[in-house]
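Presented below are the structures under discussion, each in the form of structure tokens.
What follows draws every value from the coordinates through simple rules; no lab data is involved. The structure presented is a predicted model; accordingly, all values stated were derived computationally and were not measured. Cβ atoms are built from the backbone, for glycine too; each structure is taken alone.
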Structure I
Amino acid sequence: MTRASTELSAVSTARIETIASATLAVETAGEGFFEITREVARFLSLIKARDGVVLLFLRHTSASLVIQENADTNVQNDLVTANIRFAPDNVSWIHDSEGPDDMPSHIKAMVNGVSLHVAVASGKMALGTWQGIYVAEHRTGPHRREVSLQFLGACGPA
């Protein structure tokens with residue numbers, strides 16, 4: 001077995017002084033990925049977040065939250081294609097009360113997940129260079145999705 005080289009950075013600590021919450025409404029245009037990174041950063045800026053964690057929870061069962069590349073839109077296009085291949089609409093699903101995309105949407109949401117947590121350091125999300133936060137809409141029609149945002153950590157001037 002090959003071992004990876006590892007290095008632990010200096011450890012910093014912060015007290016959880018604040019729990020701040022908001023709800024972000026996202027209007028989707030049908031199946032696809034809708035970036036919300038800026039809106040989450042705006043939430044952190046409004047509360048003057050310093051150090052802690054931002055939690056995101058999508059209140060739906062037919063869409064999901066993902067962290068993915070935000071530099072090349074072909075990534076999102078290919079991910080939509082992969083999701084369609086993974087759980088196609090044109091299969092004899094038993095649960096289809098809202099149409100042929102109903103059950104495939106639930107499967108995609110189960111695989112991708114509906115919650116994320118992102119470390120926040122010095123007021124900025126600790127995302128990688130090419131990472132963005134997305135609502136992945138799995139339904140073919142437009143929907144209004146709600147993302148619960150919650151920050152736990154220290155806010156205000158240092």
Structure II
Amino acid sequence: MKRIPLIVTATLLSFSAVPAVFAAQTCKPLNGHFEASVVPPGQGHCPADPSAFCTAGRVWGGMQGDYQFVMTAATPSAAIGGTPTVVFFTGQSDITLGSGDHVFGTDTGSLDPPPGQGGFASLITFTGGSGSMSSASGQIRLNGQFDAIQGTTSGDYSGSLCN
């Protein structure tokens with residue numbers, strides 16, 4: 001019985017150190033918009049693999065800069081009982097800020113390409129960056145539309161960026 005208070009005390013003490021680690025980071029709320037165009041495989045930042053899906057564009061609002069996305073995996077949602085036209089995806093995002101620093105993120109979401117309705121939603125989890133953004137963390141949620149005929153995406157984002 002005397003061990004339980006000791007274990008609880010040790011656990012609470014270990015958690016009390018956690019805020020000190022995160023206190024050094026400052027988080028900024030973000031809200032804004034994005035637009036991008038599909039980049040053909042082998043051009044710009046897009047791998048030469050013919051099945052590659054990439055976009056490049058810009059973000060503005062709480063975060064300003066150029067944006068690049070490379071899809072690294074896709075799974076039809078029908079494979080797990082989902083909507084036949086929806087695809088779950090994972091990819092890598094790179095946002096180049098006006099300062100020239102980069103913010104990197106892992107992008108996960110769902111897309112409803114033709115013959116679907118074109119909507120998509122994703123979550124970008126920031127995983128670092130370059131320069132002053134090397135310790136970037138946080139997340140933004142994207143909600144948008146994919147126009148396969150025009151080869152464009154556009155929409156809104158919200159979340160926070162910590163550094």
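I, II: which one has helix-only ellipticity at 222 nm (-39500 (n - 2.57) for each DSSP H run of 4 or more, over all residues; to 500), as calculated, at -7000?
Details: I: -7000; II: -3500.
Derived from I, not from the others.
On relative contact order in percent (Cα under 8 Å, 6 or more apart), which of the structures labelled I, II is highest?
Numbers: I: 49; II: 20.
Top value of relative contact order in percent (Cα under 8 Å, 6 or more apart) goes to structure I.
Given 2.7 as the derived value for distance in nm of label points 7 Å out along Cα→Cβ at positions 78 and 110, which of the supplied structures I, II does it correspond to? Could the numbers behind the result be given before it?
On the way: I: 2.7; II: 1.6.
That value comes from structure I.
If we compute Rg/Rh (Cα atoms, Kirkwood Rh) for structures I, II, which one ends up with the highest value? Mind dumping the intermediate values first?
On the way: I: 1.05; II: 1.11.
Top value of Rg/Rh (Cα atoms, Kirkwood Rh) goes to structure II.
Out of I, II, which one gives 29, 17, 8 for semi-axes √(5λ) of the Cα gyration tensor in Å, for residues 46-117 alone as computed from the coordinates? Each step should come with its number before you reach the end.
Numbers: I: 29, 17, 8; II: 27, 13, 11.
Structure of origin is I.
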